[in-house]
Structure formats: structure tokens, C-alpha cells
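Student: Some structures are shown below for you to check.
Coordinate-derived values only; no laboratory data. The shown structure was predicted, so the numbers you read here are calculated from the model rather than taken from an experiment. Cβ atoms are built from the backbone, for glycine too; each structure is taken alone.
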Structure I
């Protein structure tokens, strides 16, 4: 049964590894659920290694990136988990005493890992983006700015891998408060191409770009749950209509959304669907019974079934 028609009971899913996952749903107090891209079915995956946080799924759906969940200890750096085999390879941080890796994402072709972290070695602290070579383990800084990185922040490669969006935490002098800010950089040179204050990558480290290389951003302090659709190359930015549902990412030119609690407070199931960038034209994706608390969703655009919900 293809994605878009699936409804499943969580407790009835088989438990096994997969070679490729089109998407992974992290469920609170349970093991993650994945859509097996090869066998076209939902399964329960083994839990991630203890003390780690899953940050992203590679574009081809074969590998997960992990960071350390222990905030009070020096980080282990970035871990690469092979979904099929279960092995994890760790890459140490550049300066484990002062620089902590917070988010990571594979480039679309898998040849580089962008890493976002915070460097507390000097005052004021800095948000730092490095590129890590998964073949050799070598890494080098490509961008830095005054600020830091935390769970609200993230990074996301454009579909062609020529742009990198970075959300970091900085200081808003005008309002004397913290502010999320998103910058789009050229990963080859580190040059900043566009800046969007009070905006964050809508899907954290997931799929935040449309297939036309438009960046979808969430707006801070926006009660209407709208999004900005920005083209860093032309400088154009448009604001969508008011959106319902919880947004988890972008596939093609459509949002991946979850029916929110305020829409159906007594719903017995967790329902996912896609909608266009303005929230219209809803199309069912899958339904999980019983209703669960979803903590994170990771998408693999290259492994996502063609035409599903899009």
C-alpha cells in the first residue's frame, strides 16, 4: 500500500531495521516509526543510541546524524548512524572544551556534513558553521557570527546543495532580547547572501526548501502561524495565508503537516497530510492509531515516493 493511503496501528507494526527511510517520526516514550522506502510500509525502528539526539536524515534516507544529548558534558561531536547496519561512527568536535555541535545535516549528495554549533571560547560567544568530510573526518569553519546555537536553531541545505540556510540565536539590540535570525550562505565561500531577522527555518534541520530553491521560514511572534517564502537569489519574500496544523517540512512545493490538537481535540488518531504553501488543497498522507505525541519528523526528499501527496 503506497504512502498516502496508509493507516496503521502503532502496536501492530513490525520492528526491524530498514535500508532506506523516506521519513522517520519520533514518537514520545516509544521507538521511532519509519516509512520503509524499499518495501513501502511503516515499521518501528530500533531506538537511537542512549544519550543522543537524532538531528536529520540524509537526503537518500540511508543515514541518520546524531549529536550528544548531554548538555552538561563535553560533546562527542557528530555521529553518523547507518540505518541498515546500525553502526555509528563518531566525528569529534573541533574544540570539545568550548565548541559544542548542536545540529548537523548531510549535503544532498552526501559528500559533506554541515554542522552548527556554539563556540564559548571567547566573549561574546559565536554561532559557528563547519563543513565535515565524512570520508576523512576533516572539518573546517565556513561561517561564524556573534550569537549561539540551541534547540530552536538549525540548518538546511538547498536541494542543489549550493545554498545553506542557518538559524541561530543572536541579540536584538532594539528590543534588548534574544532573537532568532536566519542567514543563507554560500557553503563554498561562507559568504552571506541573505538575512532574515526574527525568522527561523520552518522545519528546523529537516526539509525547509521548495524544489525551486525557495526557503520556507517560520515567523517569530506570529499568532497566525504563517510562513515566509523567500528567494535568496532575487531578494523576494512573500507571506503565506494563515495556516492550520503543525508544519514539519516541505516536499516539492507542499507542506508536510499534522492535524493540530486545536483542530480536532478529541481525535483518536494522529493524522498527517500535505497542503500547498498557503495551506489549501489538503491531501492525506498517513494516519497513526492511537493518537501519539510527535517530537520530531525527519524527511528524505530523494527517498520520498514520487507523486505522494505532492
Structure II
């Protein structure tokens, strides 16, 4: 059963329909959501009750539960906790200086490098220490270190003072990929789904072009949905607005409203491009003697990253 969505979204009036089918949510979504949210509500140091209530109402776990709906329940729960902790860190970064952010990320890098000897000094460090330990304790796949290193790359983006100076959409998308968490989602697909755990490096290399399309699709769609929220935040704190909608508007010389339309059209064009490339990938996989059943499942998993992220965006109250 798909969770009830938020009230009719204002973007419905201008967004072309997706060619992808409506994604399914993880069968154990209620249990996973309850356990992860309860833990984070109890453990995170909230700046106010308002922030806590807002976080709960956003139903952020849905994005993970749509993307990885075929995954092992325990692993999906860990993935959900990791990505939601990333959401919390992103909001924390928005209210701290570059030097404070860099110090926290440096300590977490130390944790990842030497978890056995690391002693947490703060609540943020303790939460990461606990979660990293549980992820590393899951055996039988080679993906745990990659999951955590890509998570740290996502956090490290906030230590780059030049991240707010990108003016080209292509350059922006390249930098946005890690910021929006796409590399970690690539790794989580193979880690959560036991049928994909034995995907070979050569098979993953063939899928890389699809991963790129999915990354661009999710990044720009997220920018369209989050634009008003980010615009308001930028006006409040005076920070530069770094968003694909603005970058495209400046690059082609149109108003923001027109740029939103262009971004939404681009998102749908990427879906058509994804389907075209998917046929080529599967034809090559067959010709190279790869495991075709596994490759078809992986392609569906990559597609689900796009449709799952969009399903979450229509339902969450985070951007309303």
C-alpha cells in the first residue's frame, strides 16, 4: 500500500506526466519508518520542538522505502537511518560556519578510517559511530566501505567553499551528484538487494551511463520541488542560492517560471533517454554473456531511484 500523499501539489499544474510506472513501497515500510523515526526523534539534539515536529511530518523515510523496495528489511532500515541522518546533517550544516562544518566532517573521517579506536566526543559522533558499526557488522558483501565513503563524500561537499560558485548546468550537475546523495544510492541498491550483491565490476561499468541519467534526473527534479524553500532560506540568511532552476534561468536568459518548465521537460526527456539506454545496456549484457536476469533487475533498480524519488517529492510536506 502506498502512503497517502500530501494535498494537491502546485507543481501538478505544470509538470508533464512521467513515463515510469508508479513505484511500490517496501512491504515493511511501516515497521522501518516507525523504528528509524522513533530512534532519531529520541537521539538527535533538536534545536526546537518545531524542528522535531517538522522532521516527523516530512516522512523522509519514504524516499528510501520507495527507492529500495526490494531490499532486505534490516539493510533497508540501516540505509534509511543513514540517509535520514544525512538529511539532519544537511540542515545542521545550514546553521553553522564553514570552519565548524569542516571540524565535524574531519572527525567523522577519522571515525571511518579507524572505527575500532575512535572515541566519540559529541552526540553527532556517537550517532555516526553507532550506525557505522552496525553497517560494518553486516557481512557477505563488499559494499559496506563504499556505502560509508560515499556518505562521507556527501558530507564533505559542504566543506567546499567553491560549491556556491558554479554557473554552468553541466558543471553544477557534476557537483550536485554527491551533494544530493546519488553515489551512495548507487551502492545501496547493490547492498540492500541480495539478488544484486554478486553484480560484477564489468556489469556495474555497463550500468554507469544509466546511473548518470538517474543522478541528473533526481538532482534537477529535487531542485524544482525545493526551489521555493531554498529561495526563502536564501532571502532570510543572505546566502547565495545554488539551484539548477536559477542556473538554467541565468544560462539561457529566462525567468524562473520558464526555467522550471524547462527543468521539468528536461526531467521527462531524461526518462526517454533512460529507456533508450536501458535497451542498449541489456542488448550489450546479452551479447557479452552477462547474467541477463540480474542486469534486468539492476536496470529496474536504477529506474526506481528516479520514480521513487519523484513519488516521495509529490508526497512529502518538506517542500510545501
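Student: For which of the structures I, II does the calculation of mean count of other Cβ atoms within 10 Å over residues 111-118 return 23.6?
Tutor: I
Student: Out of I, II, which has the highest value for mean count of other Cβ atoms within 10 Å over residues 167-174?
Tutor: Once mean count of other Cβ atoms within 10 Å over residues 167-174 is worked out for each structure, I has the highest.
Student: Given 29 as the derived value for relative contact order in percent (Cα under 8 Å, 6 or more apart), which of the supplied structures I, II does it correspond to?
Tutor: II
Student: Suppose you compute distance in nm of label points 7 Å out along Cα→Cβ at positions 135 and 183 for every structure in I, II: which one lands on 2.9?
Tutor: Here the read-out was taken from I.
Student: Of the structures labelled I, II, which one yields 2.1 when distance in nm of label points 7 Å out along Cα→Cβ at positions 175 and 279 is computed from its coordinates?
Tutor: I
Student: Consider the structures I, II: one of them gives -23000 for helix-only ellipticity at 222 nm (-39500 (n - 2.57) for each DSSP H run of 4 or more, over all residues; to 500) as calculated from the coordinates. Say which.
Tutor: The read-out comes from structure II.
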